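Please treat every number below as a calculation from the coordinates, not as lab data. Bear in mind that the values here come from a model prediction, so they are computed numbers and not experimental data. Cβ atoms are built from the backbone, for glycine too; each structure is taken alone.
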Structure P
Amino acid sequence: MHSRASDGHYTPAYLMELASLRGLSAVALTDHDTVDGLAEAAAAAEKFGMDFINGVELDAAHYQGTMHILGYGFDPTAQSMQGHLHAAKSARSNRNGEILRRLRELDVRIDESELLGRRGAAELGRPHIADAIVRAGRARDREAAFRDYLGEGAAAYVVGDKLKPSSCISAIRNAGGVAVLAHPTTLRCSSDLELETIVARLESDGLGGIEVWHPSQDEAKQKRLLALAKRFDLVATGGSDLHVVSSHEKHGTGFGIRIDARIVSDLSSRFGR
């Protein structure tokens, strides 16, 4: 789940309340490249009687598509994690500055001071910039803002200077956590062999899990990912990837992803290895 600490719509505490109302017993908050919401979420989860797992979703460099590495069960104050997040925020701030410069050149007039005041340059992400473009009347909605300005190949698109997957994995493991490959479908692999090669490389770097259950992955993909997890002795995880609850979303994109509690136990047993 993602909160306002990154690109989600709700506070960490309200997310925990929503999770409790839906009868979840264990939850994790996995904001993008930040751990700022964890303390609030953990306190709220305890209030509602749910087990809470520290989480984060780190952007990783990849030759195509998108690679995200999830971290679970780590110490958010650990030097390895804080150092990685500082580097990631610096890269994000530089990218945001270039995006805003290109938007000015395109005569897209957004209130940059208001935008930066809401988040700060390091915490700002493309979804927030997209929302500002909508508020400025230059796009109908966030999807249109990405299509016309911010998405890959669009006029104000800037390639992010992301950190190596091995760096992401090391930051998580050195902080006592488990590194998990998130939603492998976004890697845009052309074959099962290509995905297997990537997973093998990541496993040699210390990867501990792979996200099998995700709204973007159908039953056939889940079966293939379970086989990969078994082959490389990776824990199979799942998540809703929740950003906002909407009546227009397809089934499963909110809190519809539920996994067996035994998988949470399997994941927890690997913490600190």
Structure Q
Amino acid sequence: MDQYCVFGHPIEHSRSPFIHQMFAQQTKQQLSYEKKWVELDGFTQVITDFIAKGGKGANVTVPFKEQALQICDQLSQAAKRAGAVNTLSFIDGKILGDNTDGIGLVQDLLRHKVKIADSNILLLGAGGAAKGVLLPLLRKKPKNIIIANRTASKAKLLSEQFSIYPVVGCGFDDIPFSEFDIIINATSASLTGTFPDISAQLIHAKMTCYDMVYSKELTPFLQWAKAQGAAKVFDGLGMLVGQAAVSFNIWRNVTPDVETVINALRADIAKS
């Protein structure tokens, strides 16, 4: 049976085995998918061992996405632009790297009937999560994207890497008060029970607020956005399932249905 795995530190919270096992049942694929905790200095060896045991592919989560990039023989354009890899394929002795996070986000926004083309987007955060989703967002031709970060220089540096596109970087205090259509939280603030320090004046009833983090209840960022009057708020559960579906397609050349898996995962989380 073909073996797949997700590697991370921590990893106990990962829902990837649940998701991929549902994909396999749906598409009648014979495979196993497990999760494995990895020592911080042990990633390369773990991957080498997994390949030696016949592993066909792997997902990579924090904090190993940059290390995964370094061990690849070939990289997709998405992985090169993101500077990180979350999907590994092991084919004919070579390691192929891809990044499916951005496609997962875009597909989830479209699933929620959120219009990206010609929209004004505010992207909060300038770390790996933000970097990973920028190119897929830009390919949908928004009017512009403002990248805002606590450290303005980091946002400006990231915007310069995409200088052929309508992208500008700034600090949280320097966000222009234009009417944004979409605000995407790519910071990890919700994981610590906080939210980015941005002005409540940026929120209005016609906009969409999206948090790349998901939880049982609304994340702190989404609770705040809703309290300020945002009518549409979505968490990152659909993004999680969407990026997994792209990985699954890379490995198995079949596209699973994400809607049923999202619903099943949401119900499972509600019980936990």
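Couple of notes before you dig in:
- Origin of the derived value 19 (relative contact order in percent (Cα under 8 Å, 6 or more apart); candidates P, Q): P
- Calculated for structures P, Q, Kirkwood radius over Cα pairs in Å, for residues 62-197 alone is largest in P.
- With distance in nm of label points 7 Å out along Cα→Cβ at positions 54 and 78 derived as 0.8, matching label from P, Q: P
- Once distance in nm of label points 7 Å out along Cα→Cβ at positions 142 and 158 is evaluated on every structure in P, Q, the highest one turns out to be P.
- When mean count of other Cβ atoms within 10 Å over residues 70-77 is calculated for each of the structures P, Q, the largest result comes from P.
- Looking at distance in nm of label points 7 Å out along Cα→Cβ at positions 102 and 222 over structures P, Q, structure P comes out largest.
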